[in-house]
Every structure is written in C-alpha cells, then in structure tokens.
1. State the single structure among P, Q that was used to calculate helix-only ellipticity at 222 nm (-39500 (n - 2.57) for each DSSP H run of 4 or more, over all residues; to 500), giving -5000.
2. To test your reading of the models, identify which of P, Q gives 31 for relative contact order in percent (Cα under 8 Å, 6 or more apart) when calculated.
3. Match the computed value 0.90 of FRET efficiency 1/(1 + (r/R0)^6) of positions 56 and 104 (r between Cβ atoms, R0 = 25 Å, to 0.05) to one of the structures P, Q, and report its label.
4. Quick one: volume of the Cα convex hull per residue in Å³ came out at 111 when computed from one of P, Q, so which one is it?
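Every read-out reported here was derived from the displayed coordinates using simple, explicitly stated rules and does not represent laboratory data. Owing to the predicted nature of the structure, the values given are computational and were not obtained by experimental measurement. Cβ atoms are built from the backbone, for glycine too; each structure is taken alone.
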Structure P
Amino acid sequence: MIHINIGSNLNSYFGTRFDNITIAANLLKEADIKIKKISNFYETPSYPNQNFPKFLNVGMLIDYEESCLKLFGEIKFIEKKLGRIKTKKNDPRIIDIDIIDFKNEIKKTKELILPHSKCHLRNFVLYPIFQIDPNWSHPILKKNAQFLINKLSQKSRIEITRLQKNVNILI
C-alpha cells in the first residue's frame, strides 16, 4: 500500500485550491498511478503562519508498480506542471504532493525520506489516512492512525475540518 497526500493553499492559473488538487489527481492517473481511494477534502490553518491562506488536503491510497524514487520523480514533474515554485519552507504553494508511506519501506536519501518524517505529527495527513485506511500502521512507530491522532494536541485535533466535498475524479 502506498499513501500520498496532496495539498494546496493558493489558487493558480488552473483555478481554485480544489481545482489544483483535482488536476493533480488526474495527472497522477495519466502517469499510470492507480488511485484506489481518496479522502474527503480537509481544511486546516496554514502552519506556522496562520495569516497565510488555509490549506486543503486529501489523502490517497494508490498502487504503483515502479520504485519509490520513480514515483517521487513523477510527483515532482506534476508539481512543476501545475506551477509549483520552490520558495521558503512553509510558504504558500499551489500544490504539494508528498509520499507518506511507500509499501512500508524505510528509506533515507537526500531526496526522499520514507515514511514521511513528520507524518505522525500532522493532522492533515492522519485524518485522511484514518478515513480511507483505518488499519494503516506507521512503518517505524508501529502505531495506527487513530493512536497517532489521539497523540496530537487538542488544538491540532479541533483546527481541522472535514469538508463534505470530494475530488472530482473517477477511480
């Protein structure tokens, strides 16, 4: 099983934050990445600067036959295609696609750390995973999403909103 997370907190040439995520999902499909499940949209304040626009995120459970580094390359290409420009850490962005867990691999390279190094601390990662794959377990911590959600601060647990809106894509 492979978990990825897609986020956006800026409108783009293509449209709204919702549009950016939907287009990214369609580009993943075009790259022969099989989307098995997609969470609802979740909205959270921007971190650490809450004056920036709010983030939208979705979690996806995907299948991919190639390596994690090949998937990473596909993702970077899609981000660039949508207009992602590398700026300062935590600045607003049109699109951000992260590999959260790639078939339980544990890997640390210059380009990629698996599982994602902060996934267990992020509400916008854990809630979507819990929605689409409640039995998922962190490859290193060996704890499930519900346990990790319960470890989040109360502030982190209440500042996330599950929207009654889904990515407009056939899976």
Structure Q
Amino acid sequence: MATGATIHTFTVQLADVDRGVYEELNLRVARHPSETDAFMLTRVLAYCLEYEEGIAFTEGISATDEPAVLVRDLTGKLTAWIEVGAPDAARLHLGSMQAGRAVVYTHRDPAKVAAPWAGKRIHRAEDITLHSFDPRFIDDAVRTIERRNAMTLSVIERRIYLELNGTTLESDIHTQPVA
C-alpha cells in the first residue's frame, strides 16, 4: 500500500518590508512521500515571498499540470505561476503562457537548474526570474522542521531573516533572469 502525504503546519509571522506585506499565516502543507523536506520548505518560502490575495498551494510535486504554488484573481484567472525546484523548460513555457507572470524558487545550485533551459523555447523567458538562497541555508533550515512549526520570516532589502522553531538563519535572496 502506498504511503500517504505527511501534513506539516506552519504558523508564520510574515514581515516583507520590501513589498509592504505583513501577515500572520496558518499553513497546512502536505508533503508527498517522494518530496524532500528541502523542496517542501522551499515551497513554503516561495508561498510567503510571493504572498498576495489569491495565492494557493497546489498538489505540489504530484501536480503535473500546475506549479507548486499559484495565484488566481477573484475571477479565477491564473495570474502567477510559481515553480519550485528544477522545472523543465516545457513547464516554464506552459506557465508563462498561462499566467501573467512566472517565477522559479530553487533550493539547488541555480546555475545547474538554469543550464538545461539554454536554447529551449520558453514563452517570455526574459520576464521569468529564478530565485535562490545562500548555500546551506535551506539545508540548515530543514534540520529544524517538525510536524508543527513556528516561523518568523522577515525580508529587508532582498535579505531573508528566518526563525524556524527557535533557530535563526539568514540569507540573501539571489535573483537571476531565466533568459
């Protein structure tokens, strides 16, 4: 019998000074058995860093026709396609065509993530950005993950300050264009 998803909860105090977003979020995140903790945490960070009205998690790693996180407006129209990890060029192409904007957040080496996209057809590739964090930031944060998590996330001048279950970490948010 297949193993089901593990539910993690995150109580997040979000203070994104750069965007003027201040929220308290209560997130229930289903981690698929084939999903790593690093991927799940990057999904949570992407959700928080892109937070706006209409944002939602999808089925995550098991969603074949949706990104890890998406944003819909009040009419249901897809406005943001937010990928996590190392999506292929075809997914970025699809997402950029379907949504007003597309972004990628990765817990991996961004140069290795972007390399397979070179020379591939990606709709509006020049408008897509790839976000990453300092080396070891995600790995260090993953060590503190529990089933129930208390998280404070502050963003000031593209620097992230994270307190997760009593452990404090920080990282720059690195951004590079896809094309």
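1. This figure was derived from Q.
2. P
3. Q
4. Of the options listed, only P reproduces it.
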